[in-house]
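Q: Given below, in the form of structure tokens, are the structures.
All of the numbers you see were taken from the coordinates with simple rules; none came from a lab. Please read these numbers as outputs of a predicted model, since none were measured by experiment. Cβ atoms are built from the backbone, for glycine too; each structure is taken alone.
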Structure P
Amino acid sequence: MSKTAFYRELVQEINQTVGREAVTTEQLKELVRQAKMIRRTQGLMGLLAFANQLPYRFLTPHEVQMIQRSPRYRELSRRTLQMLVMEGVITPFEANMVRI
């Protein structure tokens, strides 16, 4: 699967879960670009701080709870981590540590 198709599917899953167009492929790509820069300049701890506030950039607190309660939550989390590994933001080892 190409990166573009992967992004498109992830965006579609997020938007279907919250019931509106909350995020676009372009916004997701921009977040990855920002995450790479933060990883380079602030390290892993800076990246984790950035990641903790990400959902609230596009979603309301209620929508974040909707995703967390959704049966799709584990799959969305796994695919998001997969995207970050694919883009070189985190290593596969770091992704496994986050999953635990």
Structure Q
Amino acid sequence: MIRIPKSDFKPGDRRKIKVNDKELLIIYLGADKFYAVDSKCPHLGCDLSKVGVVIREELVCQCHFTHFSLVDGKAIKGATKKPIKTYKVTVEKEDIIIED
């Protein structure tokens, strides 16, 4: 479990963090909508903190334009059908908690 102050984020922020041997991408859409996913695309391993673009509740890998749902990780369209790993994020008072 990872605890991060909510005040560290502004709406639209994306931040890569390292937890043990994993790298996660945390995305804040505003209004307590936080998402956490693996920072690497499951297709070819592109770094989504650099090439990922957020459109509503989708993360688009610009390497091969695969769209992933931030809600459940499913590949919606694009070069792969492999889902991206998502992590449960909850907001507790002034912190966000990410369960791995």
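Q: Comparing distance in nm of label points 7 Å out along Cα→Cβ at positions 3 and 67 across P, Q, which structure shows the greatest value? Could you put the intermediate results ahead of the total?
A: Details: P: 2.1; Q: 3.8.
Comparing P, Q, the top value of distance in nm of label points 7 Å out along Cα→Cβ at positions 3 and 67 belongs to Q.
Q: Let me ask something else about it. To test your reading of the models, identify which of P, Q gives 31 for relative contact order in percent (Cα under 8 Å, 6 or more apart) when calculated. Write out the running numbers ahead of the final one.
A: Values: P: 31; Q: 26.
Checking each candidate, the match is P.
Q: I have -500 for helix-only ellipticity at 222 nm (-39500 (n - 2.57) for each DSSP H run of 4 or more, over all residues; to 500), calculated from one of the structures P, Q. Which structure is it?
A: Values: P: -25500; Q: -500.
Of the structures listed, the value fits Q.
Q: Upon calculation of percent of Cα pairs over 20 Å apart from the atomic coordinates, which of the structures P, Q produces 35?
A: Details: P: 35; Q: 31.
The value was obtained from structure P.
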